[in-house]
Structure P
Amino acid sequence: MQIVLALIIGAVVGVAVHFLAGGRPTRGAALAPFLGASLAGLVWLILTWAGLGIDSVWLWLSPLVVSWLAWPIVALLARRRRAHDQRERARLRIA
């Protein structure tokens with residue numbers, strides 16, 4: 001059940017990433033929290049399967065660190081969305 005704490009930590013960091021990263025209009029509000037929670041849950045799962053117990057500090061710090069990887073993923077998606085929108089505007093001769 002402690003994995004739920006990792007998922008919550010990841011989602012909270014994901015909310016912070018959503019508001020700190022640029023390009024908010026190009027993505028949904030749930031993308032960054034979902035990515036953060038998924039990454040935190042995945043690393044918690046891997047570390048517990050590797051044998052770390054809940055008394056290990058690495059198990060508790062890893063969701064905090066790994067969920068920040070949502071930032072470059074969100075930035076990459078925002079950049080790709082802007083480029084796609086620009087190409088689509090050019091194709092449709094809108095701008």
Structure Q
Amino acid sequence: MTALALSTNQTLWWITLAVGLVVAIVVWILLERLRRAVVEVDRSVEVLWTMGKRLAQNTSTTYLLATTKERGVELLEELEEHRAAANGGRT
């Protein structure tokens with residue numbers, strides 16, 4: 001009777017250890033999948049951040065376009081005046 005109880009007790013412990021090992025492996029697999037997803041999200045965020053910085057650099061001086069246009073119009077008017085003066089007042 002004692003040998004049977006000892007054998008049953010050991011069997012239950014081995015079953016418990018096996019179930020614990022299976023649970024540990026499943027948890028490890030799930031954590032690895034989560035880690036890979038986080039790494040992919042991190043890469044995507046890094047690319048998005050870089051593109052956002054480039055966009056900000058490329059558009060940081062757009063407020064100067066109005067001034068550039070005004071100066072271009074002034075330059076064109078000045079050139080027309082010089083052309084008229086060079087042609088003796090004829091356009």
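Thinking of P, Q, which structure, once distance in nm of label points 7 Å out along Cα→Cβ at positions 16 and 72 is computed, gives back 1.9?
Checking each candidate, the match is P.
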*Of structures P, Q, which gives -25000 when helix-only ellipticity at 222 nm (-39500 (n - 2.57) for each DSSP H run of 4 or more, over all residues; to 500) is computed from the coordinates?*
P
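Please compute FRET efficiency 1/(1 + (r/R0)^6) of positions 8 and 64 (r between Cβ atoms, R0 = 30 Å, to 0.05) for structures P, Q and give me the label with the greatest value.
P
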*Using mean count of other Cβ atoms within 10 Å over residues 32-39, single out the structure from P, Q with the greatest value.*
P
*Highest-scoring label, criterion being Cα Rg over 2.2 N^0.38 Å, among P, Q*: Q
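Taken together, the values in this text are just the output of simple stated rules run on the coordinates, not laboratory data. Please read all numbers here as calculations on a predicted model, not as lab measurements. Cβ atoms are built from the backbone, for glycine too; each structure is taken alone.
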